[in-house]
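Alright, structures below, take your time with them.
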Structure 1
Amino acid sequence: MMRAWILPTLLLVSGSLIATASVVRGAFGAAVPLLLLFVLLAGLNSPLAFPRSVSALEAQRRSAVDGRPIVYWRAGCQYCLRLRIRLGRSAHQLHWVDIWRDPAGATAVRAANDGDETVPTVVVAGRPHVNPDPAWVRAQLSPST
C-alpha cells in the first residue's frame with residue numbers, strides 16, 4: 001500500500017521545497033503556481049484519482065454478475081492515468097483492482113501478460129486486453145449500466 005503513495009509524496013515534498021526556495025528569494029508570485037502544479041501532479045498520480053479498488057476475487061465475482069469489465073491498474077502508471085482521465089465518469093462503471101494492493105490482482109495480470117505486470121490490463125468477458133484504447137473500453141460498457 002505504501003508504494004502507491006511514494007510518487008505523490010515525493011511530488012509534494014519537491015513542490016514544497018521549490019516553493020519555499022522561491023519565497024526565500026522573494027518570488028512569492030512564482031511560488032504559488034509552482035506549488036499548485038506539484039499538488040495537482042501529486043493528486044493525479046495518487047490512488048485518489050481512481051475509483052475505489054476492490055480485490056481481484058471481488059471484481060471477478062461482480063463482473064460475473066453484472067458483466068462489467070475489470071481494470072487492473074497501479075498508482076503512478078501514466079497509461080492507467082490516461083485511461084482513467086479519458087473514461088471520465090464512465091470509469092465508475094468498471095471494477096478497478098490495484099495490483100500493488102492485491103497480490104491476487106498482480107498474479108492475474110502476470111498470467112495474462114506472460115509474467116509481466118503490464119497495466120492497465122482490462123478484462124472483458126474473461127479476455128484480457130493490455131492498454132486498450134479508452135474509447136474501446138467505453139464501448140464495452142452496456143448502455144444500461
Structure 2
Amino acid sequence: MTHRVIFVCLGDICRSPTAHGIFEEKAREAGLDVHVEGAGTGAWHVGEPPDRRMQAAAKAAGYDLSHLRAQQFEAANFGRFDAIYAMDRQNLADIEALRPAGSTTPVTLFLSHGPSTREEVPDPHFEGGFDAVVDMVAETCDALVAGLKR
C-alpha cells in the first residue's frame with residue numbers, strides 16, 4: 001500500500017521541502033512505499049527550488065533537496081493524500097479553511113508526531129536556525145517512519 005503524505009508550510013521553500021526530502025529518503029530506506037509532496041499555503045514561490053540556505057543545511061546533514069520545487073496547497077489535496085502535516089498553527093488553520101465538506105483526511109501539526117517538546121517548526125526563512133530545523137525535522141521523520149512500519 002502506498003502511503004500518500006504532504007508537508008505544508010508558508011511558502012514551500014524551507015520547512016516543507018525539508019520534511020519532504022528527509023521523509024521520502026527515510027521511508028524508502030525503511031522499505032516503505034510512499035508518495036510524498038510539499039506545499040505552501042501561499043503562492044509566492046511556486047516553481048522555485050528550496051531556499052539556498054535550507055538546501056545547504058540539509059546537504060550538510062546528508063539530504064539533497066535540489067530536485068524539489070515549491071507548489072501551493074489546494075483543496076484537492078484532501079482527496080489525494082492520506083495525511084497532511086502542517087508546520088505551524090497558522091498553516092494548520094489555513095489548510096483547514098480549504099477543507100471540502102465531508103473530507104476526513106487528518107491534518108495535524110508535524111512536530112506532534114515526534115520527540116520535540118515544541119509544537120511548531122520555527123520558520124528559518126525569517127528566524128534563522130536552518131541546521132536546528134533540519135535536526136528537528138529528521139527526528140520527527142524518524143518517528144513518522146517508525147509509526148508507518150508498525
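Just so you know, all these numbers are worked out from the coordinates, no wet-lab data involved. Source: prediction; values computed, not measured. Cβ atoms are built from the backbone, for glycine too; each structure is taken alone.
For the reader, a short list of remarks on this structure follows.
- Label whose coordinates, when log10 I(q)/I(0) by the Debye sum over Cα atoms at q = 0.12, 0.17, 0.21, 0.26 Å⁻¹, for residues 27-98 alone is calculated, return -0.40, -0.80, -1.12, -1.26 (choices 1, 2): 2
- Structure from which -16500 was derived, helix-only ellipticity at 222 nm (-39500 (n - 2.57) for each DSSP H run of 4 or more, over all residues; to 500), options 1, 2: 1
- A value of 2.1 for distance in nm of label points 7 Å out along Cα→Cβ at positions 35 and 91, calculated from one of 1, 2, originates in structure 2.
- Structures 1, 2, by relative contact order in percent (Cα under 8 Å, 6 or more apart): label with the highest value: 2
- Of the structures 1, 2, the one that 19 was derived from, the read-out being percent of Cα pairs over 25 Å apart: 2
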